[in-house]
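Below are structures written as structure tokens.
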Structure 1
Amino acid sequence: MASVENDDGTVKYGIVGVGMMGREHLINLYHLRSQNVGVVAIADPHVPSQQLAVELAQSFGWHLEVFSGHRELLDSGLCDVVVVSSPNMTHYRILMDIISHPKPHHVLVEKPLCTTVADCKKVVDAARRRTDMLVQVGLEYRYMPPVAKLIEVVRGGAVGQVKMVAIREHRFPFLVKVDNWNRFNANTGGTLVEKCCHFFDLMKLFAGANPVRVMASGAIDVNHKDEVYDGKVPDIIDNAYVIVEFDNGSRGMLDLCMFAEGSKNEQEISVVGDIGKGEAFVPESLVRFGTRVAGRDGVQTLKAEDRRIKYDGLHHGSSYLEHLTFLSAVRAKGEKAPAVDLQDGLISVAIGVAAQLSIEKGQFVTIQEVMDEHYG
């Protein structure tokens, strides 16, 4: 794999899509400047977003080349690495264009990888032929300090063989995005793909197994019901329960509510094994774990911190750590695989798609059905 470092040792980044999340990536990369990185170009057809990104970069002393489309950015030859943080429904086309471009660009693509399993699979297949590129998927919840600590606790054997993973996300409604693209399933893949691929990724990680089938119940009960865009009412669900069964017999459960602003924690994660239990709380940043033998009095509580974080941002420092990890893989010149690869991205989307279908059909949906696209 060719070196990405320029004569002065810098790694040059381009960002495709500089809405809220794209600008968040810009700020994270600025806080990584001691690692000899810089953002040199952006691409976005939305002029107000371009302007906000340029102003931000100017405040950092960075000059950006501005393009309205990603192809122009790629053709410029300015970038070694591309961050894709455009709306979900654009990921497939952009990724395929990056992968087929003569110049190799390493890629960090925001979740979800794509909005459909079919598109994810095409990206996975195309990327296999580009051994000169790394592609990492932005499932950064793995890096939130309390979640990372819980992963460490579970992998260290403190809870034994994992049997149950329960994740609760009780939060605020979806934010307003450019042209309200995130109000419709056709653009997002559905709430359980758009938002919850993070949690399905964590379930698979904790279970240490592959998902087999999914059962879900969800609805639009409170949010967005009085909104109308171009004559259409939003169709994204705002609450759901999802059960995921894995091939080693373990089970995962997601409890999602997006009208629960009155919550102390936005995420609560519980992992129970045959000998103990571990929990993580975000944003309290606490981790608790104990064993069946020691009981309630033996439960330990610790504050999870990561001193490497120089910018907390919108996701409690996890995006900063994600960039740090990705940069390390890029600089390893093929010696190190991306921490969250395309297969992880595909499976997290497949579980979300199965969950959305399960709500529609009122029955279990197998991952095989979704992967084979044998559903009507």
Structure 2
Amino acid sequence: MLTSTALVLMMTIPGLALFYGGMVRKKNVLATVMQSFAITCLVTVLWFMFGYSLAFSDGGGVNSYIGGTSKFFHHGITTASLWLPGVANIPEFVFSMFQMTFAIITPALIAGAFAERMKFSALLIFMALWLLVVYVPIAHWVWGGGFLGSAGVLDFAGGTVVHINAGVAGLVCALVLGKREGYGTTNMAPHNLVYSVIGASLLWVGWFGFNAGSELAADGLAGAAMLNTQVATAAAALAWMFAEWIVAKKPSVLGIISGAVAGLVAVTPASGFVNPTGAFIVGIVAGVVCYLSAVKVKHMFGYDDSLDAFGVHGVGGVVGALLTGVLADPAINSLGAGASLGKQIYGVAVTIVWTGIATFVLLYIVKALVGLRPTTQEEVEGLDISQHGEVVP
């Protein structure tokens, strides 16, 4: 669990920071990696103070919806405290730290949707509010004894809690903030795809901590989750690559790494419930569907999801969550016997509605407090210099 936790933290810093940092224009690279790094620090402190208790302690009469306050600042947890005594038997400090890394990457993923156009002050306030109002309740609903988990919604490692949650929030952010200055007329090609390949590779490796670690034990199911993760990711990368090759006539580097991430996203909820053939199917479907979503659908509707947070994480998360209900294999995980497409649709729908509405409200609160976007001049100059007073030479 210590190893898995370190791997998941590596997904955000340096993984996501480099993945997103390479895809923006040079004038915004520092601002983009700063977002991932600052969110890591901010969420760590908030999780320690309030998040863990609200997500994973007993909320009493309201436990179906939110946890309690008894473990604020990790009060009462000792080195002898165990998470799920008699079942998982891992130290509660380790469990909290493992879940903290999930709470870190989820808001960091959202930043891809509004890359290159949000004020840093607005980002900090929004992410702090979003963590406590959106992420923490949904984590509790699915994994902390809340109503979605009780209803039989299957999410092994974060299809609803992390990816649909972040993806839908990202789409709302992109719509509320509007398009980047010059979108559609200015060249906004990635400035350094080598950074993005390194970032995607770190995400891929880190994801084994994400998915296999979510078994909370070194056993056969963790091994199945690990193999499923690898198979789905490779299949999705190839599916996106070949889809792009057929449609756009060239297989791009950005395409194959985006496909890999789409596969990682889609297999997340399914990794501990499907067999490797099921994971293979999940990967192929996710690669093709996310390609169409990120490239064709985005252009059709004209929204500016800068780095495809919704196109890959939102859509990929939905694909994976729904296919979990179809492909779950009780021979892999006995909980799969209760899987159904209806239950998965219910989990997806609740997540989308809560995330969508709450994110919209929080953005307008932040807008009233400090404003969301820098001035046009500051955005044209680049967020590196206007927000942080630094540039890449």
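Points to keep in mind about this one:
- Structure (1, 2) behind the derived value -19000 of helix-only ellipticity at 222 nm (-39500 (n - 2.57) for each DSSP H run of 4 or more, over all residues; to 500): 2
- Parent structure of the calculated result 12.0, given that mean count of other Cβ atoms within 10 Å over residues 181-188 is the read-out and 1, 2 the choices: 2
- Entry that produces 19.7, 60 once Rg and Dmax of the Cα atoms in Å is calculated, selected from 1, 2: 2
- Answer label among 1, 2 for the case where relative contact order in percent (Cα under 8 Å, 6 or more apart), calculated from the coordinates, equals 24: 2
- Origin of the value 0.30, where FRET efficiency 1/(1 + (r/R0)^6) of positions 61 and 157 (r between Cβ atoms, R0 = 41 Å, to 0.05) was derived from one of 1, 2: 1
- Per FRET efficiency 1/(1 + (r/R0)^6) of positions 205 and 365 (r between Cβ atoms, R0 = 25 Å, to 0.05), the highest-valued of structures 1, 2: 1
- Among 1, 2, structure where Rg and Dmax of the Cα atoms in Å, for residues 173-324 alone as derived comes to 18.1, 60: 1
- Highest-scoring label, criterion being FRET efficiency 1/(1 + (r/R0)^6) of positions 85 and 357 (r between Cβ atoms, R0 = 25 Å, to 0.05), among 1, 2: 1
Each reported figure results from applying straightforward, stated rules to the coordinates on display, with no laboratory input. Keep in mind the model is a prediction, meaning the values are calculated, not measured. Cβ atoms are built from the backbone, for glycine too; each structure is taken alone.
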